[in-house]
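Below are structures written as structure tokens.
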Structure P
Amino acid sequence: MILKRIFARTAPPIRRQIGPLGRKPDLICIGAQKAATTWVFRVLAARPDTWTPPIKEVHFFNHLHVAAHPWTEWLVRQYLSAAEASYIRDTPLPDPEYLEWLKGLKTPPILDETWYQRLFAPAPPDRLALEATPEYSVVPPEGLDHIAAFLPETRFIYMIRDPVTRALSHLRMNLSRQETLPETEADWDAVAADPALWERGDYATYVPRWKAKFGPDRLLFLPYGDVAKRPAATLRAIERFAGLAPHTPHNLKKRINKTRPIPVPDRIKARIAEQFAPQRDFVLREFGRDFASRT
């Protein structure tokens, strides 16, 4: 199988990025929204040799470099508050030091370089520290320069999903968050015109940027379809890439964040298929027919 041929040997261990201000992540999962980044995060988080922060999507680099993301600070505070509440609820004897650390992460300033390193400070030196924020894949060139300079040892997993099915899943996710569904053709046109649908699936722009900045020793592309059909092989590929020993967690085959099957008019499906046809062509050219068939 191609995954096994490409990563037949386990990569060298990642050199931990530990300093006086805290720590930096060793492995980050990025990629298009609705492309199984949550599966990667939770499967890896269930291992004894990894450590994850209390929130999945940290939004650090897109907060700093994507002007269209003004909501990140509010969202991260919400995530941290939810993590604090669930910890208190589910822990018989909460650790005061851990709670103080969580509360400190909500204290301004947040989402700067010092805050980011404090977020990963509790990670034990013998564990791989990781996070997953899909939006990092859409940072502009100056954001990529920042990532490369600030995280000189970090490795990245970039999830690739078929552009058309990804956009439709993204559209359905947006609809599921609304109180009512579109009623008129104009309403559906407005939903389909959401610029985020295009931005998050614009592989032709963002994949070359990432490949120009990071070589295959630090950047692993994986097809979304293998998560459902070949979860064990996908995990083995990640382990080899990250220098981890083989380990199969209990949640390997668990489906996560399944999108509600909201009916979408054929006219809108055809419009999205036409819009993303060039992106499908790009994935085919860039990764080959076998990889593209598994997205």
Structure Q
Amino acid sequence: MTRPPESDETVFDIDERHPPIKTRRVSFDWTKTPLHWIPGDPVGTHIINSFHIVLPEGEKWFIQCVKDARPYIKDERLLEEIRGFIGQEMVHARSHQGVLDQILEANGIDVTKITVPAGKGNADRPAQMAELKKKNPRSWRRRLRFELAAVASIEHYTAVLGQWIMDNDRLDKAGVDPTMLDLLRWHGAEEVEHRSVVFDVYKAVGGRYPTRAFAWVVSLFFLYWALIGGSLYLLKQDPTYGRVRPLKVLRQYRRSVRQGHIPGIFKLLLGEAPVYLRPSHHPSQVCSTPRALEYLMGSPAAQAAGYDPY
């Protein structure tokens, strides 16, 4: 776990609780990126690819939840952070959709069994929420708070993963495709940058600890399904992998963790429980915004988009 450094250790003078959140309209060229962009590691590649499957629609759901809560937010600084958060998440969704279209589907991997139902859920949600709000405002508030708490839990993990991938030089040594590595690190840096927003929105609309803890448990099961189920789904469709045997996949997973290509899934998800479930927890207490800004200063995609940290 990386803690924020003291202000005299960096050129950035950043309020970790309320950092400025900028939308960087990046783009990526996938024409030279292979299907197994971690060389010789299809399991590690597809575990991370499972994020690409759920993120485009997942990010849209995050945005919907925050937009539903926005009319009830009075703090001007938080409203400004919400604007930055929504802008960043929109670009994240578009960027990961490019991986689905130009790498996975281009190599014969069909992800529509997951993405189509998720997209339908997002399309149906506004009408469902409007109808619920009309019929039972109390149930609407409960659902919104639960969804915000679930998003805040997921945002904790995306920030921690973002910090991990920014700090992990073993990926460079492994020869990971540079465009994919920049996507993951740029996205991770922005997750660190806006890690407090949904948590603060949840608190601002009256969210309490019991719902936060319950939503974390539900989110934990979703993340396990996304990572384990998603990676097995991809491996079964991978035209170069062969038959998916559980012991073979497990051995390759463990090797990938030892080599530093991916974090240990079980250690990551359960290991963060004492951090996130602490009643006094706030996202500003973990990860480092100056480190995120440091990466963004050198990110090829962010620089091509005209990013200026000042």
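Coordinate-derived values only; no laboratory data. Everything numeric in this text was worked out from a predicted model, so none of it was measured. Cβ atoms are built from the backbone, for glycine too; each structure is taken alone.
Quick check for you: by relative contact order in percent (Cα under 8 Å, 6 or more apart), which of P, Q is greatest?
Working: P: 31; Q: 34.
Largest calculated value belongs to Q.
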query = Taking helix-only ellipticity at 222 nm (-39500 (n - 2.57) for each DSSP H run of 4 or more, over all residues; to 500) from the coordinates of each of P, Q, which one would give -14500?
reply = P
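Starting from the value 11.4, 31: which structure in P, Q was Rg and Dmax of the Cα atoms in Å, for residues 114-153 alone calculated from?
Details: P: 11.9, 33; Q: 11.4, 31.
Computed on structure Q.
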remark   = Structures P, Q compared on FRET efficiency 1/(1 + (r/R0)^6) of positions 18 and 122 (r between Cβ atoms, R0 = 25 Å, to 0.05): the greatest is P
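For distance in nm of label points 7 Å out along Cα→Cβ at positions 26 and 170, find whichever of P, Q sits highest and give me its label.
When distance in nm of label points 7 Å out along Cα→Cβ at positions 26 and 170 is calculated for P, Q, structure P comes out on top.
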